[in-house]
Structure I
Amino acid sequence: MNQLELIGLVFVIVFFGLMLTLAILSRTRPVRQFREIQAFTRLRHAVGLAVEAGNRLHLSIGRGNLIGPQSAVAFVGLTVLDRIARSTMVSDRPPVVTSGEGAISVLSQDSLRGASRAIGAEFDPLRGRLTGLTPFSYVAGTLPVIYDEDVGANLFIGSFGSELALMNEAGERAGSLTLAGTDNLSGQAVLYATAEEPLIGEETYASGAYLGAGAMHIASLRAQDISRWVIISLILLGALLKLIGVL
């Protein structure tokens, strides 16, 4: 293990320890309110409509895999699915999930099965669908869900490229809310221009905390804030020491 890998390992261990500490402290201290993100406010409203008015929610988790850099945003999508499924499974039209990768499709079905079991409802495996393995076959399989299944809101949270523009346009044509977030830079550029409620940058990774997924999700945001201030302080200190000739 070289020096750079060792530094990275130490950082991960320290960050995880900080998350655990903050999660434990949050049990005895009130949690500060997060800044409002309009996308999550509208999402909570859409969840309420799904239960009261019978509108279906459609969540698309993208084409990321679980063993590479795209795994982070894939797990974010699965976390959002778990929270939404538990809130809307009692609706006349339970949520439907589309994805473009086999393992994610299996995990999405497992999340839906767990939510169904929690309320004693019957599980329908067709609610978790693998719609295509290439970008445009994935979109082609997803568009009928947006157009034909009385969807009130579309959530696109996962790894998407420029094909996301076609899905956002379909949601707009169908008159449904589109909320989108991705880790892909070209996908972020597209969703910023086409999505009704885009999640930019780290807002996507904050989804679990804003949807009440658990103390560790909230602790991760607080740990990120602390890490930023530590890094900024070290940069300023280094610049000052360089200026006065110590370094």
Structure II
Amino acid sequence: MKFLIIGNDKRYDYLARELVSSGHSLIDTAGEAEVVVLPMLACADGVHITGTDLVLEEFLQQVPKGAVVFGGIDREGIINYVKAPSLRVFNAIPTAEGAIALAMENSPRTIWQSNCLVVGSGHIGKYLAGKLRDMGANVTLSMRRDEDAAYAGMCGFQPVKTGEIARVMGEQDIIFNTVPARVLGEEELSQIRSDAVLIEIASTPHGFDIDKAKEMGVQVVVGSSLPGTMSPMTAGKIIAQVLTSLLAER
């Protein structure tokens, strides 16, 4: 098949290589495309394709009728591959590993024997918590649902309800936020010790006000698009697998 790939980081270069190795061809003209792949955040400003000057709506008019368009956006005529369950699961792997790398670069402590709080018990939160536990950390996992609290206890994590994070925040050496919603307010941020590190790996609007946290003296590390920046080859292969599977289902 003829693929047109419009990506905004290195993972799309590896996606292209993977597709070519599987027998597909790459083109750079929308009018000839059979499959179009847009970024995982396809239209960040609501007008242009992310990382380009191309107006999304004008670009789509150039794509042949019947072509398959993948992109990280909810819009008629575009398959939002970011919501594919398999992508969410597999993407947790490079995201968690990237978050741990940031912690090791920015914390004066080893992961081993550190008190680590993982905010959020989705795919990324659970996988990250498990990796930290395996490295010898004392892991607290926050969640909203009782069933996730049971999961945390079963896996050897200390469970805490998201609304009660403030009471354990002062004990933590490294805090990882995985929730793309404001779950950490001034009360929670004020409890973070000056020698602790707060690592933000969620997408916008993020789990807290980053500027406010820095004003309060919190050591904040922001990890944006970790799969694309720290593990682009693996991330590209994951996207290739997901797109191939989605095409086969059509």
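What follows draws every value from the coordinates through simple rules; no lab data is involved. If you're wondering where the values come from, they're calculated on a predicted model, not measured in any experiment. Cβ atoms are built from the backbone, for glycine too; each structure is taken alone.
Once mean count of other Cβ atoms within 10 Å over residues 76-83 is calculated for all of I, II, which comes out largest?
Across I, II, mean count of other Cβ atoms within 10 Å over residues 76-83 peaks for I.
With distance in nm of label points 7 Å out along Cα→Cβ at positions 28 and 124 as the yardstick, tell me which of I, II scores highest.
I
From I, II, which structure was mean count of other Cβ atoms within 10 Å over residues 60-67 = 21.1 calculated on?
The read-out comes from structure I.
So Cα extents along the principal axes in Å, computed for just one structure, reads 58, 35, 33; which one of I, II is that?
Here the read-out was taken from II.
Given that mean count of other Cβ atoms within 10 Å over residues 84-91, derived from a single structure, equals 19.4, which label among I, II identifies that structure?
Source structure: I.
Could you tell me which structure in I, II was used to calculate helix-only ellipticity at 222 nm (-39500 (n - 2.57) for each DSSP H run of 4 or more, over all residues; to 500) as -19000?
I
So if we calculate Kirkwood radius over Cα pairs in Å, for residues 4-115 alone for every structure here (I, II), which label has the highest result?
Answer by largest value of Kirkwood radius over Cα pairs in Å, for residues 4-115 alone: I.
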